1. Given a value of 3, 16, 31, 26, 15, 7, 1 for P(r) over Cα pairs in 5 Å bins from 0, in percent, for residues 135-214 alone, point me to the structure among P, Q it was derived from.
2. Can you spot which of P, Q the value 19 was calculated from, given it is relative contact order in percent (Cα under 8 Å, 6 or more apart)?
3. Comparing structures P, Q by distance in nm of label points 7 Å out along Cα→Cβ at positions 167 and 199, which one has the largest value?
4. Given structures P, Q, which gives the highest value for FRET efficiency 1/(1 + (r/R0)^6) of positions 55 and 103 (r between Cβ atoms, R0 = 25 Å, to 0.05)?
Structure P
Amino acid sequence: MKKLIERAAKDLVDSDHAVALTGAGFSTESGIRDFRGRSGIWTKDPEAERRAYESYPRFLKDPKGWWEETLDSPMSLLDDLSRATPNPGHLALVELEEMGILKCVLTQNIDGLHDKAGSKSLLEYHGSAFKLRCVSCNARFRLDEFDLQEMRREDRLPPYCPSCGGVIKSDIVHFGEGIPEDVAAQSLQEAWKCDLMLICGTSAVVYPFANLPRVARERQSVIIIEINAEPTPLTHEHISDYLIEGKTGEVLPEILKAVKEIKR
């Protein structure tokens, strides 16, 4: 593994536009449960998965009712995410960005931990649990910008966008909902122009996010590095150039350390 870490560090230092893609495996090291793993949220509560699939159609049909149900639901997931803290993997990516090496982080995770860690150039592909989004113009708002409980008491749900008047929902991308156009377009641009892609803690089976490495692979000159606990379809299909097996929270700090050694 040491040789692969040194190889990744050299590839990063030699790159002009490196980006990182992160998935659920990144967040489990911060104590956040995944959804379909052995101890996943939906594995233990299949009814919660059924409700997740029904959520977006319900929102489209009745935004007011959707918001009332959402505000009635236990906020245990949001509470769990609020208590979670970035792990060494998050902090390593921030430092690589501050060094001018990493240009952008694209994440599947909705937990806000990259934001909390300090990543500046960040694309939250599936949204954030801590933001709201207008479904018409994609304007985003912090949760505390709307007093949703007061709006409910005053029968003013759903909230509407102050810019365009569109209906506002949570920023999380639900099943059946398209990836917001702004994030989808920016993510494709990053995949097209990167010359190095770090793929960290994702099984690479959830689309369209899993297509981004394939877009990058269309250019033979790009270097694609996986950091994951086990091989993925990207490994087997030779989309990635090499795999460093291990935990992102352990491997990335080692890569950062090796980068600093090179740049000394």
Structure Q
Amino acid sequence: MSTNVIAEIGGNHNGSLDIAMQLIDVAAAAGCDYVKFQKRTPHLCVPEDQQKKAKQTPWGTMSYLQYRERMEFDWQDYLLIDAHCKKQGIQWFASAWDIPAAEFLSGFGVPYIKVPSAMLTNWELLEHLYGETTILSTGMSIPVEIERAVSLLWPDVIMHSTSTYPCPPEELNLRCLYWLQEKYGEIAQIGYSGHETGLAPTLAAVAMGATWVERHITLDRSMWGSDQAASVEPTGLQRLVHDIRLIERSLGDGIKRIMPGETEKILSLRG
């Protein structure tokens, strides 16, 4: 099975439609299957005690709510994003942080709606999304929460994730992929959403059976923004997709037999 590769643009566009378009180009050139955004209705999904907190941004000091509002793309912006993705031959979708955001995305007929890890316990949102084609991330969650979320949402894809940015290797816990596969593999595809630096853990996840992988992408990891340090730059993204496809070809079917290239060696080495 071919691995589905999601290039997570998230908030790495820093509110710039031009940067978002450049990141779409980067993902398409690397051979990714999807680009993904984040869609919020800020006054609904930003906790009240966080809304007035001061946030230092490239545009000056503002409240956290104002910052989140400034980072959102509107309907017209997504019309342009949709058209640009079609031109580049890549699909897009987004994480929905609240019900109006989910309805917004449904209006575009996106192939998937993702429930981000932060919203895994938003039972109202999960119930609203039941029947949609969905992806569920499981960062910051324990088994009983994941079980309830799955029972409400019945997602098409469940992704192992650790919500630390960037995530140190000792917190990645990749063997959870085996647990998810054993528990939910009959009802959903199992994937990996990585926030580490480097590529090796994501490649390991593919070798361990993840059929979906997601990584944040950026034009430059030194850019402003909380996700940039855990993101992959254009050259790294090209390498990641190349190596994922190499792993796919290398895994084979698991049936031990003599391969075509071994026949001549049998004659020369065994006689």
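1. On the way: P: 3, 11, 18, 18, 15, 12, 10, 8, 4, 1, 0; Q: 3, 16, 31, 26, 15, 7, 1.
This value belongs to structure Q.
2. The correct label is Q.
3. Once distance in nm of label points 7 Å out along Cα→Cβ at positions 167 and 199 is tallied for P, Q, the winner is P.
4. Going through P, Q one by one, FRET efficiency 1/(1 + (r/R0)^6) of positions 55 and 103 (r between Cβ atoms, R0 = 25 Å, to 0.05) peaks for structure Q.
Values in this text are rule-based calculations from the coordinates and carry no lab data. Fair warning: this is a prediction, and the values are worked out from it, not measured in the lab. Cβ atoms are built from the backbone, for glycine too; each structure is taken alone.
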